[in-house]
Structure formats: C-alpha cells, structure tokens
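Q: I've put the structures underneath this note.
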Structure 1
Amino acid sequence: MTEITSKYADFEGLRERAVALRREGLSRRQIRDRLHVDNNDILNRLLEGAPPPEWTERPNAKDDLRARARELRLEGKTYDQIQMELGCSKSSISLWVRDLPKPAPRTREEASAFSKRGWEIVLQRRERERQETKRAAEHEIGALTERELFLLGVGLYWAEGTKDKPHARRERVTFVNSDPAMIQIFLAWLALVGVSPDSLRFHLMIHESADVVAAENYWAGLTGTDVSEFGKTTLKKHNPKTNRKNVGDDYRGCLVIQVRQSAELYRRIEGWWCGIVGGSVLAQGHSLPS
C-alpha cells in the first residue's frame with residue numbers, strides 16, 4: 001500500500017472533498033486535476049466506495065453487438081451487411097452467428113443496391129461515433145474555475161485579438177470573431193477581469209450580399225445590446241467570381257468587440273501571455289531563453 005506523504009497528510013479531509021466532487025458528477029480525471037492528486041493509488045483510496053457518475057459508465061458493448069448481429073442474421077443479412085451496420089470485424093460476426101442459417105445468395109441488382117446503402121450506413125455510423133465522442137469530451141470539462149477562465153481568455157485573445165506591432169502601435173483591445181461561442185467566452189472573460197459593459201463597443205463586419213439586418217439583430221441579442229448602440233456596419237463587397245462557403249441563413253459575419261481606453265488592459269494581456277508561455281516552459285523542466 002502506498003504510504004501517505006506529507007502532501008496528503010489531511011487524508012480524511014481530502015477524501016471528503018473527493019467524494020463530494022464525485023457526487024457532483026465529476027470524473028476521476030477531473031477530480032485528480034481539481035485536487036492535484038498525481039498518484040493513482042491515492043486517488044483510488046480517496047474514491048473508495050464512491051460510485052462513478054452514470055455518464056462515465058460504459059455498458060458491455062460486445063453483448064449488445066452480438067445480440068444485434070444475431071437479429072440481423074435472422075433477417076437474412078450477410079456478413080458484409082452486418083459489418084456495415086455494426087462496424088465490427090467479420091471474424092467476430094462469424095463467431096456470433098455461425099449457428100444460424102445462411103441467407104440466400106444476392107442478385108446483381110441486390111448487390112448494387114447494398115453497395116450504395118452500405119456506404120450510407122457507414123456514413124451514419126461515423127456521424128454517430130463523431131457525436132458520441134464530442135458529447136463524452138464535453139462532459140470531461142465541467143464547470144470552469146475563475147483561474148481556468150482567466151487563462152483561457154488570455155490565450156483566446158492572443159489567438160484572435162488584434163496585437164501591437166513595432167511598425168504599428170495598436171495598444172487597444174479589439175477582438176473579432178464569427179463564432180458565437182467564442183464571443184460569449186470573451187465577454188465572460190472581460191467581465192472577469194473587471195471591464196465594465198459601458199466600456200464595450202460593437203460593430204459588424206459582413207458581406208453586402210448577406211442579410212445584414214438579421215445579422216445585426218442576432219449579434220445584438222447575443223451580447224444583450226440594442227442594435228442602435230452598434231457602430232456602423234462594415235460591408236465587404238461581393239465578388240461573384242469567388243466561391244464563398246460562408247453563405248446561407250447561418251452566415252452572420254464577424255462581430256468586432258472594442259474596449260475603450262484599453263491600452264493598460266492590452267499591456268496586461270501581453271504580460272499575462274508572456275507569463276503563460278514562461279510557465280509552460282518551466283513546467284516542462286526547461287529554462288527560459290535569455
């Protein structure tokens with residue numbers, strides 16, 4: 001049994017916190033990161049007797065696949081058809097259904113129809129797997145701490161915000177993006193670092209061929225701002241020779257967020273970013289460049 005080091009001296013107190021987090025629905029990884037427990041044996045002891053949340057439990061997929069494979073075989077499906085629908089290997093299918101009668105041979109027309117339908121099934125299965133992976137990953141995050149939101153916002157701005165250059169002094173916080181989620185996160189970050197809503201200015205950048213009024217109303221609703229308070233919309237001239245993909249009802253252009261009198265905040269952002277870079281280098285055991 002692993003000896004409890006001084007880091008885990010208050011083991012019972014740590015266990016109470018770990019169990020409470022488990023009851024809130026956090027995964028082992030989330031609890032480990034939240035409590036800074038880097039020893040799996042210690043983590044096992046902290047969570048002993050605390051059942052995992054339902055979203056982390058994985059049913060015995062093989063049993064379900066076997067039952068479904070047998071159903072499909074009884075419907076007259078071939079190994080290829082079963083594999084297309086379930087995504088498992090033919091060797092497994094053979095073991096599961098070898099005691100069942102074989103289906104009648106397919107005609108050429110049936111084989112052609114299966115090829116088309118089989119590909120559709122493959123695409124549907126891939127989309128289900130894609131969505132399941134996204135949902136599972138989403139559950140891994142949970143609620144963000146203020147520090148996590150703070151670091152995320154700094155990185156977000158340094159990736160998407162305007163930056164000062166030696167040849168073009170731009171010590172002003174300006175953020176431009178077309179992703180509503182990015183805009184919401186950035187606004188939450190601005191509130192976290194103490195920026196007043198009165199200091200914010202918004203305006204839209206969009207192609208002139210789009211529904212400008214609808215886009216302005218959308219962004220105004222998202223930001224909780226009246227359209228009349230938006231700055232003048234910047235219209236991009238439409239070039240019929242280009243084959244743009246950002247068209248359709250969900251195209252709403254880019255929202256520009258500017259923070260008034262933000263030179264000091266910009267300098268702090270740049271400093272915070274340098275601190276993040278330096279911290280990541282030191283975390284890997286490297287020395288900072290001189």
Structure 2
Amino acid sequence: MSKHQTITFIGFGEAAQAFCEGWGDTPSFGLRAYDIKTDDVSSAGAKREDYRRFGVVGCEAPSDAVDGADAVISVVTADQALAAARDVAAWISPGTFFFDCNSVAPATKQAAAEVISTAGGRYVDVAVMAPVHPALLAVPLLLSGPFAEEGETLLAELGFKGRVIDGGIGAASAIKMIRSIMIKGIEALTAECLLSARAANVEDEVLASLDASFPNWNWRARADYNIDRMLVHGLRRAAEMRESAVTAADLGMAGTMASATAGWQQHLGALQLSPLPDGFAGKADAILAITGNSKP
C-alpha cells in the first residue's frame with residue numbers, strides 16, 4: 001500500500017493503538033483517526049496525545065476522518081458500533097472498505113452493513129479472535145460477507161492475518177460472540193468463586209481443590225489475570241457480553257449466562273480501581289473493601 005493511500009480508524013483505543021504499534025514509525029500509508037473521546041473536554045487532551053504518540057492525524061469529526069479514506073477500520077465499544085457505522089455512512093465514498101471489527105451480535109453487524117452498503121461502502125464483518133496484545137497485527141481475524149475476500153487481500157497488504165469463512169455478514173461475529181460466552185464467562189465465574197472464597201477465608205482450600213481437578217491450570221495465577229482484565233476492561237467487556245446475550249437470544253437460547261457475565265464485568269469495571277494491586281490477594285482485598293465486604 002502506497003503513501004498516497006489513507007486508512008482511517010473510528011475509535012482509537014487499545015486495538016487501534018496496537019495495530020499502529022505493529023506498523024511502527026513509518027507505515028507506507030497515511031493514518032487518520034476519530035475517537036468520540038475528543039468530544040469530551042475531560043478526555044480530549046489524553047486522546048489527542050494518543051494520536052500524537054502514534055503519528056496519527058487526529059480528526060475532530062467523523063467527516064474529517066472518513067472523507068477520501070481508502071479504508072475505514074471501526075474499533076469502538078460494542079454499544080457504539082452501530083452509531084459509528086451511521087456516522088461513517090454519511091461521509092464514506094462509494095467503494096471504500098468498512099472493516100467492522102467490533103464485538104457485537106450478528107444482527108447488529110447486519111444493521112451496520114445495511115447503512116454502509118446503502119451509502120455505497122464495501123462492508124466486511126471482522127471478528128478479532130484473541131487479545132490484540134501481544135499479537136498486534138498477527139492477531140487472528142475472521143472475515144465474512146460479500147466483500148470478505150477482497151477485504152482480506154487489503155488487510156494482508158496492511159500486515160494483518162485474516163481468514164475468510166463461509167457465510168454472509170454475521171457469520172464471523174457469531175463465532176466471536178458465542179466463543180465469548182465461554183471465555184468471558186470463565187472470567188466472571190473466577191471472580192464470583194474466588195472473591196467469595198477470599199471473603200470466607202477459605203481461598204487456599206478452594207484453590208487447592210481447583211488445582212487438583214484441573215492440573216497445570218495454576219488457578220491463583222489465572223485468577224490474578226482474569227480479575228485484572230475485568231478491572232481494566234470490564235466496562236467494554238460488559239457491552240460485548242450484552243451483545244453475546246442478544247446473539248444467544250436470537251438463536252433461541254436464554255442468554256442467561258451471557259447476561260450474568262455482563263453483570264460481573266460491569267461490576268468490576270465500574271470500580272475504576274487504579275493503580276491495580278499486585279497479585280490475586282491484593283486485588284481481591286481491594287475489591288472486597290470497596291464493595292463493603294471483607295475477610296472474616
């Protein structure tokens with residue numbers, strides 16, 4: 001991809017920054033970004049510093065970011081995904097790729113595809129199948145929809161590792177959202193189980209029993225990691241899990257586990273605990289203190 005071509009990010013959080021890190025200091029194309037946080041005076045300064053740090057042209061409105069771009073990569077929170085598509089659709093040029101990398105239900109992707117396609121854009125359903133750190137551009141992507149194969153070619157030119165799967169728009173996201181019921185659900189189960197164990201002063205026995213049942217899992221280290229991720233990313237994960245619940249409901253399932261997981265992710269993410277204590281015990285004690293519980 002040559003320097004005269006431009007890639008635009010809608011949303012410039014962890015995922016977009018990880019991709020920029022993967023491209024290094026001198027990508028062979030132009031980079032722009034718009035993030036809703038620049039609309040808020042309390043967060044605008046920090047977001048503009050993110051733009052500067054990664055050498056991205058920061059835009060104050062979606063129109064400035066999208067106008068003339070060769071491809072748009074949408075990486076916003078799940079609850080903003082459809083709104084972001086509508087904002088882009090007002091300015092996208094016919095034939096421009098719109099890579100919807102957001103963690104939302106197939107129905108939400110299909111609604112976003114409708115507004116982008118009506119505006120003449122080429123919509124691609126993209127599922128990001130692993131954490132963007134430390135993989136960066138090597139994070140596995142699944143692509144689906146009528147422009148998936150062409151989109152995969154462009155993403156490969158940008159350094160991404162994508163794979164086209166059969167099915168229309170929503171096929172890639174269905175895999176991601178259904179998988180999340182398990183992965184994010186394990187995080188929520190870890191929190192409820194081991195915070196309860198810590199509060200009851202039986203954590204060592206519970207952990208020993210879990211380690212005996214699941215050898216080589218290292219439940220204490222796993223608990224530290226899982227709860228850390230919920231504290232840091234819980235609000236974003238909660239929005240994702242509400243979309244997983246919609247996915248399950250649309251398939252005739254209750255969506256009960258996904259909804260409960262969203263509740264735990266929201267609960268821990270809303271604590272805004274910073275800086276994070278070291279180790280599971282430190283994090284657990286801090287959480288229990290804030291929520292009014294403590295070890296007996």
Structure 3
Amino acid sequence: MIDRPGLAEFLRGRRAALQPEDVGLPRGQRRRTDGLRREEAAMLANMSVDYYARLERERGPQPSDQMLASIAQGLRLSLDERDHLFRLAGHQPPAAGPGGDHVDPGMMRILDQLAETPAEVVSELGETLQQTPLAAAIAGDARERRGDARSAGFRWFTDPAERDRRPADEHDFTSRMYAAGLRDVVARRGPRSRAAQLADRLLEQSEEFRTVWAAHEVGVRPEAVKRYLHPEVGELTLHCQVLQDVRRSHTLLVHTAEPGSVSAERLRLLGVVGADAHRVH
C-alpha cells in the first residue's frame with residue numbers, strides 16, 4: 001500500500017535539501033524557496049509540475065516504477081533513499097547488484113557541473129543513463145530510446161542511421177569494439193544475464209554481428225580520440241576522458257576539443273544551435 005503522507009513528507013524534505021547550484025541550475029534573483037522549487041524538481045524528474053505537486057500534496061495516482069526511478073534520479077537520491085522512496089510508494093525496489101539505471105549522486109554532481117560539455121553516464125551495455133545537452137546534440141536524446149535501442153552497440157548493428165554519426169573509415173573498428181565489449185560483459189555476467197540476452201537478439205537480427213561475434217575478439221578498446229559527424233556543424237574530433245563507478249558498473253564519458261581547434265569552434269557553435277532543445281535531467 002502507498003504511504004501517501006510518508007511519501008509526500010519524504011519528497012518535500014529531499015527537495016528542500018537541494019539547492020539549484022547542487023543540480024546545475026541557476027539560482028536567479030528574488031528566490032524565496034528553501035531548496036528547489038516544485039517546478040525545478042519536476043523538470044529534473046522529467047515530469048509535469050502538476051503530477052509532481054500532487055504527490056507532495058498526498059494526491060494523484062500511485063506512481064509507476066518508471067516515475068519513481070525518474071524522481072529518485074532527479075532528486076539525486078542515494079540507493080538507500082531510492083529504495084525507501086519505492087517502498088513508500090508501495091513498490092518493491094529494483095534488485096540490488098551491479099548495473100541498473102540509477103546513477104550515484106556523486107557521479108550526478110560531477111555531471112551537473114559539465115552542462116556546457118559533451119558528457120554522459122553510460123551502463124556496461126552502452127545505455128546512456130544521463131547526458132548533458134551537448135552530448136544529446138551530438139549523439140541524440142537518450143530519453144527517446146526504449147528497449148534494446150537504448151544500447152549504443154545494439155543500435156550500431158540494427159539502425160543504419162546510427163552509422164551516419166561516425167566516419168566510414170572507423171566503421172569496421174567500431175563493430176569489432178562493440179562486439180568485444182559485449183563479449184566481455186557476457187563473460188562477467190553469465191549466460192542468463194541481460195548482456196547474453198542482448199547478444200542473442202543481435203545474433204538473430206544482424207548478419208554483420210554474427211560475423212564479428214564469431215571472430216571471438218576480446219580487448220578491443222575504444223580510442224581516446226573520437227570523431228563524430230554532425231549534420232549541422234560537420235566533423236568533430238574530441239578527446240574522451242573516462243571516470244568509472246566500479247560499484248555500479250557505470251562510466252562517465254567527458255568529451256573535450258583541443259583549445260583553438262576547428263572542433264572547439266564547431267563545438268561552441270553546436271552549443272548555440274543544438275543544445276537549446278535539450279536540458280540536463
């Protein structure tokens with residue numbers, strides 16, 4: 001059963017504990033609210049202000065697992081706090097263990113400071129869990145992806161449009177890299193894991209994946225310098241820095257351009273023409 005008073009109290013308390021600068025938002029002038037405003041919390045959770053406000057007022061429908069996960073991420077909850085939120089709402093928390101979609105608050109605090117940089121947090125299956133506006137402008141908005149298509153490797157082998165983002169002379173290496181990376185995860189997680197299921201579906205759907213998978217390559221690592229093709233600003237050459245959350249099997253990827261380079265100017269231009277349609281969430 002949902003504990004509406006407990007849920008409302010918990011949400012109000014967590015919202016009040018966050019300041020705008022804690023989540024990468026401007027403070028603005030004439031601010032009277034102690035902590036985040038309801039509309040800010042709703043934006044971070046990617047839901048309507050009315051829906052969120054009703055939860056804090058002990059009203060509205062019982063939130064779904066997906067809604068609760070979005071609220072937990074938006075309010076930067078720890079895993080213990082996320083699980084408590086699920087229980088207050090009358091749901092069982094997601095299973096414990098490595099992986100999962102919930103990004104650690106510490107990792108989120110780093111991402112919040114990178115709003116003007118292409119950066120994203122990805123799972124071990126290449127699913128973008130959180131991204132900055134510039135990352136969305138380069139690689140597409142992760143919020144629009146569902147199911148297997150959340151995995152960059154799955155899209156690479158099944159969606160021809162995904163290859164338009166990378167130069168043709170890198171396609172063969174990229175295919176080998178994705179196959180080797182997935183094989184590593186399957187070996188670590190076992191034959192009944194999500195990784196193994198993803199590999200099985202790729203074997204069914206992609207002849208190229210079947211060929212690359214049969215080579216049984218391992219250790220094909222991503223390059224530190226990556227090239228992306230963007231339809232509006234052209235080719236971008238970016239350096240990728242990596243921060244690992246070993247406990248959650250999440251990776252923060254931060255892309256930067258050489259100062260004064262053509263890519264740096266194109267990245268600046270992309271921040272103007274492409275990032276306004278997205279927001280950190």
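Values quoted throughout were computed directly from the atomic coordinates according to the rules given, and no laboratory measurement underlies them. Remember, it's a predicted structure, so these values are computed and weren't measured experimentally. Cβ atoms are built from the backbone, for glycine too; each structure is taken alone.
Q: Here distance in nm of label points 7 Å out along Cα→Cβ at positions 220 and 252 was calculated and came to 1.3; which of the structures 1, 2, 3 was it taken from?
A: The correct label is 1.
Q: Comparing distance in nm of label points 7 Å out along Cα→Cβ at positions 68 and 140 across structures 1, 2, 3, which is largest?
A: 2
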